[in-house]
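Every number here is computed from the coordinates shown, using simple stated rules; none is lab data. Fair warning: this is a prediction, and the values are worked out from it, not measured in the lab. Cβ atoms are built from the backbone, for glycine too; each structure is taken alone.
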Structure I
Amino acid sequence: MTPSSGTIAIHQPDFLPYSGFWFKMATADGFVLAVHDQFQKHGYQRRVRMRDTWVSHQLVGKPALVPIETIEVQPGWQSRLIDAIRGRYLGARHWKDRGVDLLDRIGAADGHTLVEVNVALINLVRGILGITTPLLTTPPPVGSGVDRLIEQVQLVGGTSYLSGLGGAAYMGEDAAQRFAAAGLGLTWSQHQHTTGDSIVTALLDDDDPMATVLRRHRFDSE
C-alpha cells in the first residue's frame, strides 16, 4: 500500500473489464484494488463479455463465499484466453496493428491466483492505454458497505471517493452525508460507455481506445 491523495476509486480486480473500469482508473488519483472482497461465482471477477458472449476463467475447484485473493486459476489460462480472443476478434479493424501484440503480452503474463492473473491483465492493459494512476491495495477492511469504502479511502490518504453510477443503488441516499461526516467528498463517474463488452473490444475495434474510455455523458446543462 502506497499512500495517495485526492480522489480515490475502488474496484475489485475484474477480468479484462469494460471501459467504465478504466475511466475510473484514468480519472482518479489512486485506484484501490479490492482484493479482499468476497468472490462472486457469476461476477465479473471470473468472466467478461467479448463480442457479446462470455469468456470465463477456469478455476480450481468450486469456490464459494471466500475472498477473491484465495481463488486459484487453472494452469494454461494464457493459451485459453489467447484462443478466445483470436476466435472472436480475428479480422477486427485493429487486429493486425494491436491484436498480435496483445496476444503476445498475454502469453508473457504470469499469475496463479485469480487476483494475480487479473492484476497482470490490468497492468497489461493500463500499459497499452497509457494510464499511470497508481494501483493500491489496503489491509483487509473491517467495515462493510459505505463504511468499508470510507475506511479504504482513509487508509490510502484520499480526500474523496469516485463511485460508478451503479453505486447509488447500494450506498443509499445518505451516502454523501456519510462521506462528508468522515471528512471526505463523494463524486460520481461521468463515463458514457457504448458497450458492456471487455476493454478488448475497444482496443481492437476503435481507432482511439482511450477516447472511448474517457467518453463522458453530456448533460442537459452542458
Structure II
Amino acid sequence: MIRKLWPGLLLNLGAAVFGFAMLSRLPERVASHWGAHGEINGWSSRLALVLLVPIMSLVMAVVLAYAPQLDPKRRNFPMHAGAYWVVTNAVLVFLAVVHVVLIGFNLGWQVDINAVIGVGLGVLFMVLGNVLTRVRPNWIFGVRTPWTLSSDRSWRETHRLAGYGFVAAGLAVFVTSFTSPKAMFIVVLVGVGGTALVAVIWSYFAWKRDPNAQGRES
C-alpha cells in the first residue's frame, strides 16, 4: 500500500533534503508559527523546523497507507481506491510545499505564509470535493455519520452535497488567499465548517427518506 503514496513521499523526501541542506544557513532561532493576521507568534530551533514536517509526513503516510486494511467495510475499498490515493497524495504534497516555504521564509524569502497555506488548502478542498462522489461506504474516508453508514441513499446524497460544498469552499479559500489573506481562516471555518454541518444534517434526513435504511422506524 505504501507504494501508492510514492508521489507524495518523493516530494517530501526532496523537501527534507532541501531542509537539511539549508540547516547551516538558517538562524539558530526560527519562526515556526503564524497568527491569523500573518504575525509571527511562535519560534523554534532550526533543527526542530527541519525535522518536524518530514517526520509528521512520514508518520501520516504510514497511517494513511495501512488504514484501509483496518476498515470493517474494506471490501468496498477497491471501488474508491483511486479517489483515496489522490486525496492522500494531495495531503502529502501540501505538507512538502509548506515545509519548503517555512524553510524559505526563514532564509529571507519574501512570502506570505498564510497566503501559501490558503492556496494549498483551497486546492486540497477542491480535490476532495471532486472525488467525494466516487467514495463508497466505509469507516475511514468521507462523511461518516450513523445515517450514512446505515443507508446507501444517505451516503450517496450526502457525498454529492458535500462534494459541491467542498469545491465551492475550496474555490472561496483559494481566491481569498490572493485578495485578502487575513480573512482566509474565517473563510475556511465558514466554508468548510458550514459544508460539514449541512452534510451531517442532510445525512439524517436522507436516511429518514430511505425505506431500506437500517434501523429506520417504519
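Work out mean count of other Cβ atoms within 10 Å over residues 92-99 for each of structures I, II, then name the structure with the largest result. Comparing I, II, the top value of mean count of other Cβ atoms within 10 Å over residues 92-99 belongs to II. Tell me which of I, II gives -23000 when you compute helix-only ellipticity at 222 nm (-39500 (n - 2.57) for each DSSP H run of 4 or more, over all residues; to 500). Only structure II yields this read-out.
Suppose distance in nm of label points 7 Å out along Cα→Cβ at positions 108 and 140 works out to 3.6; of I, II, which structure was it derived from? Structure I accounts for this read-out. For the set I, II, ranking by FRET efficiency 1/(1 + (r/R0)^6) of positions 60 and 124 (r between Cβ atoms, R0 = 25 Å, to 0.05) places II highest. Out of I, II, which structure matches 3.2 when distance in nm of label points 7 Å out along Cα→Cβ at positions 84 and 116 is calculated? Clearly, the read-out refers to II. One of I, II was used to calculate FRET efficiency 1/(1 + (r/R0)^6) of positions 76 and 156 (r between Cβ atoms, R0 = 35 Å, to 0.05), giving 1.00; which? It traces back to II. Structures I, II were shown, and relative contact order in percent (Cα under 8 Å, 6 or more apart) at 31 was computed from I. Here distance in nm of label points 7 Å out along Cα→Cβ at positions 68 and 180 was derived from just one of the structures I, II, and that gives 4.1; the source is II.
So if we calculate volume of the Cα convex hull per residue in Å³ for every structure here (I, II), which label has the highest result? By volume of the Cα convex hull per residue in Å³, the leading structure of I, II is I.
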